[in-house]
Structure I
Amino acid sequence: MTSSSSTLRNGLKILDLLKQTNGLRLSEISIALKLNKTTVYRLLTTLVELNYLKKNNNHYFLSHREIPSDRYNGLGLVSIPIAKNLTDQFTTTAFIGVLKNETVVITQVFPVEQDFEEFDVLGNTTPVNLSALGKAIVASLNPAEQQKIISQLSFATGTKYTLNDQLTFQQNLNVITEKGFALDDEESTLGIRCLAVPIFRDKKVIASLGLSGTFDRLPRNQLHKIANQLIKCSQQITNNFF
């Protein structure tokens with residue numbers, strides 16, 4: 001079993017255990033699951049950071065955040081070490097997003113040097129035409145699903161570079177399919193560039209993984225190199241599902 005798979009299994013065991021209780025101490029979780037305290041501490045810290053758990057008076061409780069459905073279950077835990085490595089490698093923030101109707105929702109943020117202000121975007125929704133994360137997912141859907149989403153879009157404009165009509169957006173989706181990655185080049189915010197790739201499970205797109213930063217962090221002459229690394233990381237996440 002890989003380290004990531006083991007981490008995922010143990011994290012889900014903790015969530016399942018706490019569903020059945022009114023809160024437990026670290027030592028109680030360690031005994032119940034027969035895991036050493038160091039391992040449990042690391043897992044609990046991560047689950048609190050991701051807002052799956054709350055800590056109060058040394059007891060851990062499930063938060064009010066909805067636990068992902070089976071389709072996404074485990075994505076958060078599997079992706080943590082992989083996305084953090086991306087952040088360290090390119091010294092810019094990594095994100096994971098999932099599709100919700102015609103928008104993409106930011107479900108995870110991996111900031112540089114624990115810049116906690118970056119966490120403010122957690123839960124934010126953005127129209128898919130304004131987001132590399134959103135475009136990466138939509139480009140990986142079948143044509144019927146794509147057209148359903150496109151028909152619902154109001155094509156909100158972020159900057160003068162926004163793709164704000166159906167034809168241009170569809171053409172961009174075709175380019176994304178061909179290249180394997182999506183690019184937001186100042187389309188939502190001037191001076192900010194984003195790259196994203198789809199994440200698959202059972203051959204279906206379930207989310208996207210992306211990097212966002214200024215031009216010096218994501219220079220144009222390095223985009224294909226960065227995109228290739230994103231694709232490798234996405235494949236790692238897929239391979240680590242069980």
Structure II
Amino acid sequence: MALVEYEVRDKLACITLNRPEKMNAINHEMSERIFALFDEMERDPGVWGCLITGNGKAFSSGHDLTEPPPEEGEVKPVSDLYQVIMELFKPCFAAINGFCLAGGAGIALSCDVRVMAEDTQLGWPQVVRGISSVSGPILLAKLLPFNLAHYHLFTGEPIDAETALRLGLVNKVVPKEKVLEETEKIARQVLANAPLAVRAIKEITVRARDMTMEDALRFGDVILKRLLETKDAEEGVRAFKEKRPPRFKGR
């Protein structure tokens with residue numbers, strides 16, 4: 001049984017965490033596989049986007065705390081995956097099918113679009129186990145005011161689906177049996193657009209966060225000029241003039 005399932009369906013890569021008996025806690029083997037898959041998706045021109053979900057009652061409970069820590073440098077920490085997801089300049093979609101905790105919540109918050117099951121929770125319970133969080137202080141605290149983020153991080157109290165939606169942490173809340181379907185529906189809507197344009201938008205958004213306004217505007221202009229020279233940009237204008245749907249090729 002593969003601990004991480006992977007398939008590409010019509011330009012959408014689907015990663016499924018498949019350790020349901022352990023709430024999809026990520027062990028060293030899974031971590032290595034996930035990093036390898038993101039490297040593969042980065043290089044594969046046939047992949048225009050990525051969907052991540054979990055099998056069973058959990059999306060992921062984060063790093064497997066029962067596994068002995070690896071030697072330094074032997075395995076990349078799960079926290080490195082957050083940056084990998086954000087810097088894969090292809091859209092990433094989280095289908096949060098069940099409990100989404102600690103590093104699992106970090107993976108979800110690193111994705112560009114998030115759909116959550118109505119009966120589940122996001123949470124960072126590390127503090128009650130005597131350890132700190134990486135994704136909470138870094139990712140959650142960027143998305144929420146400090147007082148709200150700190151409340152959940154200091155107490156370990158989870159965030160239910162409706163609260164997550166109200167706070168803007170997820171895009172949609174749907175019944176559990178509809179999570180994968182709704183996430184893929186959104187992904188297909190995105191993938192119908194010009195892939196290079198979608199990637200450009202993500203790259204500008206991610207890289208411009210740490211820039212001054214002046215530098216961000218200049219960077220955005222450079223990316224736009226590069227995009228205007230692509231075949232897809234020509235096709236988009238041509239299709240508009242000819243009043244037909246565009247046929248984008250990612251070139």
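Structure notes:
- Structures I, II, by distance in nm of label points 7 Å out along Cα→Cβ at positions 39 and 231: label with the highest value: I
- Which entry (I, II) yields the derived value 40, 28, 21 for Cα extents along the principal axes in Å, for residues 79-166 alone: I
- Between structures I, II, the calculation of FRET efficiency 1/(1 + (r/R0)^6) of positions 23 and 175 (r between Cβ atoms, R0 = 30 Å, to 0.05) yields its largest number for II.
- Computing mean projected area of the Cα convex hull in nm² across structures I, II gives 15.1 for structure II.
Throughout, read-outs are computed from the coordinates displayed, never taken from laboratory work. Model, not experiment: these values are computed from the prediction. Cβ atoms are built from the backbone, for glycine too; each structure is taken alone.
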